[in-house]
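A.B. asks: As structure tokens, here come the structures.
Just so it is clear, none of the values below were taken in a lab; they were calculated from the coordinates. All values derive from a computational prediction rather than experimental measurement. Cβ atoms are built from the backbone, for glycine too; each structure is taken alone.
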Structure I
Amino acid sequence: MTYKDLLDVVGVHEVGKGVYESTHNPENMGNAAYIAYGGCALATACTAAHIGVPDSHRIYSMTGNFLGPAQCDRKLIARVQEIRSTRTFTTKLVTISQKQNDGSERSCLVSLVDFHAVEKAELLNYSRPPSKTYAARETQPSLDEHRDGLVRDGKITADVSKMHSTIFGLSRKLWENRVCKGSMGAELLQGFAKDLTTEQDDLAMHEKSSADWFRSRVKLTARQEHAAAMAFQMDGAISFAPLMHSHRSLTDSAACSTLDFALRIFSNDLDMNQWHHREWKCIAAAVGRTYSEAQLWDEQGKLVAVMSQSCILRPPQPKL
């Protein structure tokens, strides 16, 4: 049974004390291999961590490691342990695994999820803006419209368009989206049109950026639905942003996947029903790893969240 909307992505049910199972199998997206998109495990972990947390507390941090790929033919299992529970903070340790054919379990992800009681007052309130000014969302096309335009202009073939549509189809099904003019990811179609030129080609890697807009296609209501949906979406494209920003595609590496992640949240009132603006930046690459981040703003320009990740990035194997 495949996802029909984000409520399916974030859904879990209890199967034991402190043990929860995803209502659907995870699905593939943005990976040349047929393995589950990492955001599926993040969403399941986030939802499970919220269960039993006091109404006065809000998620503010989700950090951890991907331990291995999840398969798309079986559900995710979340084992939750409460590490801290005070009037001010709640901390949950969540391990995501899948049952194997021999009955054993294989771990896919481990995460510490932290919650903070809503403060009565704040001393400071500020956040940095996106690194550049992008065209207004209302003037920008959806990803499908943008891709169709590249085909009409002869910049990509119909076969390339179909392949891109398949690999990134899950996100389009779950989220309304708009591309951003001047975004490297948009201009190069996430690396599927890597030979095109962009207005950022003369910039250093750490100065280049990609950006988009998105909002949920289905109405989300509960706090954990908004948080888990955001965690799902914020995982997207960070691992291969360095490939995009260097005019490469997923097929130009032997391995490109997230090792560890840190999601920081700066809002007590997440609302993924509203439009949000995301920007990717690449910070460092060395010793076979990259470090990149995605930042998220609401329509009022307030920074809502930042997801940073260390990722493995291996060159392709030499041809014999």
Structure II
Amino acid sequence: MRAALLYITLGSTLASSTTPQKENNDGIHLAISPPCGTLSENVTNVNVGIDLRDIDTIVSFGDSYTDGGAHDGVLCLCLFYLSTENGTRAGGRITNGYVWIEHLANMTGRREALLMDYAISGAVVNASLWPNTAAATGTSASFVNEMATFQNQTHDNLHPDTTLYSIFFGINDYSVSLTQGNELPAAAEDLLGLIDVLTAPPYKAQHVLGLDDYGRGNRTMEGEVYKKIVFDGMDTRHRAALKENKIMKVAYVDFAPLWDAVFGEPGYTAFGYSSDGFCFPSAGQLTTVDEECLDPDTTFYWLHGHPSKQTHKIMADYVYQVLSRCRLQ
């Protein structure tokens, strides 16, 4: 199957630019700068070589935080349907508007960034690690399955020097691990193994972006070990590529400082929020009839544990700042 080209142009909602957009976003804004470091340190925000101005295609793998509604990398009306008049999910997204990766696609240096969306709500890295994944998350979706969908397509249009692979998992793995045993180290190794698939022929990926927000404001030793394995693994692969005179540019985005800032200091009001809560108490709620919050435009979460469209915008701004401010040569 040949994947259709999907060019995201958000029109009057977002104008293409090489800098984060200055639209009002209902007064919600990024109130902190992401801390930066290097790959040789503890887990931190870092960018080793990725320049968004070079990117004209983003291949996106992930869970509900990244799910734009397409699931198979091809054109879907969900990418343009944003109404939540009769339901909580804009075009199948687990939020009420565009997700962060859609905004980021519009922040590249190209007028129209191609976004290939494979992310699926509820996805873990490898469902076989968790025998009862479907019971816990409502789906058996996984990075393994998303990769299989990607591999079963023909991708003659992908060029290693202009394609960014975005990989954002861990939230559901962490949640499932709380009741089904700690397989997080194995999940981290499986994630790195799938990165190896992308960097090998025929894809020969040269730009890999890893992201994490496993605890959404909470930290555990097990979760931190998971992050560290992925972080160190990306460092190892980058260094190995250098020794072989190959190109592998990597970046890592840690959302923990952003969640810390909202729930701790300087606090949600510094970002323009009226609440750090949610509009709907269940991520599974499909209608907007009951229990919508009083101020959805200034509430941190839309569905329980899932960012509002305004939060997704500042997540994109955060990622953009990591890629621009935390960039090492």
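A.B. asks: With distance in nm of label points 7 Å out along Cα→Cβ at positions 206 and 262 derived from the coordinates and found to be 3.5, which of I, II does the value describe?
C.D. replies: On the way: I: 1.6; II: 3.5.
Derived from II, not from the others.
A.B. asks: Something else now. Starting from the value -9000: which structure in I, II was helix-only ellipticity at 222 nm (-39500 (n - 2.57) for each DSSP H run of 4 or more, over all residues; to 500) calculated from?
C.D. replies: II
A.B. asks: Same structure, new question: Assign the value 0.05, calculated as FRET efficiency 1/(1 + (r/R0)^6) of positions 246 and 294 (r between Cβ atoms, R0 = 30 Å, to 0.05), to the correct structure from I, II. The partial results should precede the final answer.
C.D. replies: Numbers: I: 0.95; II: 0.05.
That value comes from structure II.
A.B. asks: Another question about this same structure. Which structure, out of I, II, was relative contact order in percent (Cα under 8 Å, 6 or more apart) derived from, given a value of 18?
C.D. replies: Values: I: 18; II: 26.
So the calculation was done on I.
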